[in-house]
1. If you work out FRET efficiency 1/(1 + (r/R0)^6) of positions 65 and 97 (r between Cβ atoms, R0 = 35 Å, to 0.05) for I, II, which one comes out largest?
2. Distance in nm of label points 7 Å out along Cα→Cβ at positions 17 and 89 was computed and gave 1.4; which structure, I, II, did it come from?
3. Name the one structure among I, II that helix-only ellipticity at 222 nm (-39500 (n - 2.57) for each DSSP H run of 4 or more, over all residues; to 500) of -21500 was derived from.
4. Using relative contact order in percent (Cα under 8 Å, 6 or more apart) for the comparison, can you identify which of I, II gives the largest number?
5. Using Kirkwood radius over Cα pairs in Å for the comparison, can you identify which of I, II gives the largest number?
Structure I
């Protein structure tokens, strides 16, 4: 199992996952994924800084480079993340089920949508 999150969406996904209620072992496993995403987000911020510095004199090129950079993805996969990804997928399934009474708006709704698509739930299959 793996998920891919666009650089531009990583912060929203991290915030959503950290503010979503996981308990016990699921919380620990979720934290492995969010810690990894947080480290990757730091690298994204450093990359953005470099791009801004490199193209500070060429605004059109800067915009193009940043758009391309932010659309690149962070991939979370491998045995170390399997339990965390399984816990997150289960939570996304729970939150998006017909029986769920939770409502989401704004950034949380967007982040939930990103995760839903990352797990290919919109197609009824796993990545």
Structure II
């Protein structure tokens, strides 16, 4: 089974965090996730995350510390998800490589269907409310 290393951004704007909806025709289509993507071979995770956010949402971010690491088995592949806290630099996101996006508090995320690998991140955000700093 192949392990795929994926980065994700926990992008804060005041009390809210940015989430993105996967394209309908993608794996896990129309589910919600923290924006990011697969690393290229030997790519630095922080630089790869900045690249993915630029490609997916046309935003520049400042990548901070690791927030959570999730290991998830989807059956045909294993995902190692590296989630970083990120600083929002003020540009409005665009739906370049996602179906939709929105800014939510961790409590509001309960009403959204996330990919399985992202669910532990939602749970940690809810449990560490007001303790997460960018």
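Read-outs: derived from the displayed coordinates by stated rules, not from any lab. These numbers were taken from a predicted model, which means no experiment stands behind them. Cβ atoms are built from the backbone, for glycine too; each structure is taken alone.
1. Working: I: 0.30; II: 0.85.
Biggest value here belongs to II.
2. It traces back to I.
3. Values: I: -21500; II: -5000.
Clearly, the read-out refers to I.
4. Numbers: I: 45; II: 32.
Sorting by relative contact order in percent (Cα under 8 Å, 6 or more apart) in descending order puts I first.
5. Values: I: 15.6; II: 14.7.
Structure I comes out on top.
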